[in-house]
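Before anything else, here is the set of structures, which you'll find just below.
We did not get these values from a lab; they are worked out from the coordinates using the rules stated. Just so you know, these numbers come straight off a predicted model, no measurement behind them. Cβ atoms are built from the backbone, for glycine too; each structure is taken alone.
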Structure 1
Amino acid sequence: MGKKDDIDQLTNLLSRSLRHKIGSIVNENEIYAAKYAKDAENIMRETEKIAEKQNWNSYDKGEINRKLRIKLKKELIDKEFIGDKKFEIMGEEISNALKELRLN
């Protein structure tokens, strides 16, 4: 797979992971919050494997950030059961995840 495919796969997994993490934070009192948090961790481990496969330049990192924001926002809009605070913490969670993966 080339970089473009890895970016697509990386942003797909990252948006799912962050959606689960944000869902567990915003709806922390719901029954599924702990499961969502655990799912987020598991998906993030898969994301780390993809992130380590490539040598990302600054253009790639910017593209990952841009695509991730679009995909995550769409996923959060579609998941109406996640509280409205989801959009307030979205940017911070994206920054934290990209920093953790050294993609900031």
Structure 2
Amino acid sequence: MPLLGNAEKAELEQVILQRLSGRYDKLGPESILIDGLRVVARGAGVELDLGETPDPLAAVEVRTLFTALLYVSAGTAALPRDALATLASEATTTLANQINRIAPR
């Protein structure tokens, strides 16, 4: 049985979107595609970090997500706001898969 079902994934996606939007609003559109920015799940919740969180429950580097790769490979340093929801969805899928792998089978 997975640790994160559909309801938990939806909640996780909203939290990730909030974190990405907060960073975007505070630091600008260039702050999302920087090297090393990760979405990290840990016992205390979901955060964005630059590698400071040792041994997170799950983590994904933003630049490795498909939508980010499209912008990075096109040479774009700034991500448009409307791409944040897609990034949050992709990050959710990746984190949920990592978390659900630790569930007993």
Structure 3
Amino acid sequence: MLKLTESAASELKTLMDRLPEPQPRLRVYIDHRCHCGNVHFSMKLEHEISESDSEFALQGIGFVSDPDTTPELGVVEIDYARDWMREGFVIRNLNHQCGGH
């Protein structure tokens, strides 16, 4: 299943609490496949959920994924990075790092 670091969970809770009710889910989806075939992921706020989507919660945050993405979630980690060059969410494929997300 999807991994969510403590720093990402804290930042997501803060952001989601600022949104009006009903709160959207956070959709994790396949952004693209790398030239070597490995998957890169993205996320977005989602208000519309289809019957084929999978819904789940981690650390009090609602998530949703489509049928193509759900089986891939075991390799996904969402983190919140803060260093001298950047600040923001980072979505990693734990089995593949090639300079992408």
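Quick notes
- Entry that produces -15000 once helix-only ellipticity at 222 nm (-39500 (n - 2.57) for each DSSP H run of 4 or more, over all residues; to 500) is calculated, selected from 1, 2, 3: 2
- When distance in nm of label points 7 Å out along Cα→Cβ at positions 13 and 77 is worked out for each of 1, 2, 3, structure 2 gives the greatest result.
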